[in-house]
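Derivation of every value follows stated rules applied to the coordinates shown; laboratory data play no part. Owing to the predicted nature of the structure, the values given are computational and were not obtained by experimental measurement. Cβ atoms are built from the backbone, for glycine too; each structure is taken alone.
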Structure P
């Protein structure tokens with residue numbers, strides 16, 4: 001009998017807030033409704049920012065909310081080999097390349113191009129890669145990597161799209177403009193995205209595609225801010241021969257200014273709300289899930 005698999009995948013770089021609570025509770029509710037399984041994944045690739053105390057707090061907060069998950073928890077930092085194997089497959093297909101510009105050099109290139117008209121940005125507002133990494137010869141790339149120069153491994157977007165053709169995904173939630181049903185992927189809007197760096201074995205895009213496949217995730221339930229990221233994930237799934245989940249992008253919990261709650265804007269944590277007397281039932285009501 002087919003069992004649907006959901007997942008909640010926080011990063012332990014701060015305490016969970018109401019936005020996390022909504023996503024975790026919604027995943028749990030949807031899994032229970034269909035007799036499915038809920039997995040927990042700890043997205044701790046960024047070793048410089050992730051902390052054991054935040055990971056411990058994730059387990060504590062979720063248990064307090066009444067959420068249970070299947071053991072064993074997947075921690076990304078324990079699976080770097082999986083990401084390296086995927087990169088090797090992409091390299092064999094000729095769809096990734098290293099770029100050696102620093103962030104400040106890229107900023108300067110964007111500023112130069114902006115003088116001739118607005119340089120295109122991705123859905124997150126980040127300028128598309130303007131550098132010349134793809135024009136560097138193979139011999140020069142190898143020389144610079146052997147010399148230990150910092151680099152980013154980028155997806156050669158046009159070559160990748162040429163290999164896969166047009167892709168779609170099934171959306172059971174809704175996008176920022178109400179997109180639902182069968183959605184046509186548009187990975188080109190992201191340009192030559194970074195898939196890894198010399199010091200970081202995988203970007204979010206690569207890691208999430210690999211993790212969802214290896215964990216057998218059938219239903220990806222996450223915020224609308226990641227709606228168009230699905231275009232890149234579908235492209236990577238197609239290139240690597242990975243299964244395609246059903247996606248459900250949910251509304252975001254926002255603050256009084258209409259901004260998405262985040263750790264960077266000092267959104268009040270669940271631990272703070274709990275210390276102030278809030279109950280798990282209060283949290284459900286605060287995020288609009290009732291009961």
Structure Q
């Protein structure tokens with residue numbers, strides 16, 4: 001099984017397919033490298049597509065030290081994957097937790113990004129400090145739940161969240177596949193990721209100054225039933241100068257697999273515009 005080594009030696013499992021302009025996919029908290037299969041199949045016809053499991057997600061290593069998990073480490077892991085595979089520049093596509101990481105890559109490593117996509121981005125972000133702290137406490141409780149109850153008991157609870165009901169009801173077969181993959185994860189990895197990355201990372205509002213100077217072309221995709229992320233996505237659109245926003249109707253948080261045709265079509269247009277230099281053509285001098 002192919003792995004690359006992150007800067008601290010943690011081994012990250014990856015898969016790649018296709019040739020052409022590189023695309024790196026960064027999965028959500030409830031996903032892994034398999035989350036991106038609808039995109040890997042579609043875009044590997046024209047692009048070099050790379051998907052990997054983040055640290056804490058088998059078959060990648062699951063460090064048992066909480067200090068091995070943070071937003072900065074997750075950002076650096078993306079660059080480690082690109083470096084190991086000799087990818088100088090790529091479209092960086094992130095979903096949820098991976099979308100936040102993709103934004104950090106775009107901020108700190110703009111020259112490595114042909115574009116950035118932030119799908120279902122903004123869980124825990126708010127302009128209201130009270131709501132932010134409530135979200136952090138919810139994250140801490142979720143991390144504690146995974147640590148104490150194990151993956152078999154906790155995965156079905158987490159999968160059946162409020163923002164995933166549209167996926168569950170419109171596509172029961174696809175939802176069942178998503179829930180099954182989640183049940184195969186590591187409880188330790190989920191607990192430490194939630195406690196040390198999600199519960200501590202900066203909100204989008206904390207990142208406002210950096211986002212106002214965001215340089216790579218940016219596509220924001222969100223489902224209009226994704227209560228976690230809808231307002232945050234609008235804030236992101238209004239703040240980042242290179243941002244375009246797509247809202248997919250009657251859709252929730254698991255947008256990459258809930259509406260893969262719409263998601264892939266949006267990415268295809270975005271990649272073409274970014275590669276052709278026309279994403280910002282509507283902007284006056």
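Summary of computed values
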| read-out | value |
| --- | --- |
| Read-out FRET efficiency 1/(1 + (r/R0)^6) of positions 29 and 85 (r between Cβ atoms, R0 = 25 Å, to 0.05), computed value 0.55, structure in P, Q | Q |
| Structure responsible for 0.98, with Rg/Rh (Cα atoms, Kirkwood Rh) calculated and labels P, Q on offer | P |
| Highest-scoring label, criterion being distance in nm of label points 7 Å out along Cα→Cβ at positions 77 and 221, among P, Q | P |
| Structure responsible for 2.0, with distance in nm of label points 7 Å out along Cα→Cβ at positions 125 and 205 calculated and labels P, Q on offer | P |
| For 20 (relative contact order in percent (Cα under 8 Å, 6 or more apart), calculated) the corresponding structure among P, Q | Q |
| Entry that produces 1.05 once Rg/Rh (Cα atoms, Kirkwood Rh), for residues 165-252 alone is calculated, selected from P, Q | Q |
| Source structure (of P, Q) for helix-only ellipticity at 222 nm (-39500 (n - 2.57) for each DSSP H run of 4 or more, over all residues; to 500), computed value -13500 | Q |
| Among P, Q, structure where mean count of other Cβ atoms within 10 Å over residues 93-100 as derived comes to 28.9 | Q |
| At a computed 15.0 (mean count of other Cβ atoms within 10 Å over residues 69-76), which of P, Q | P |
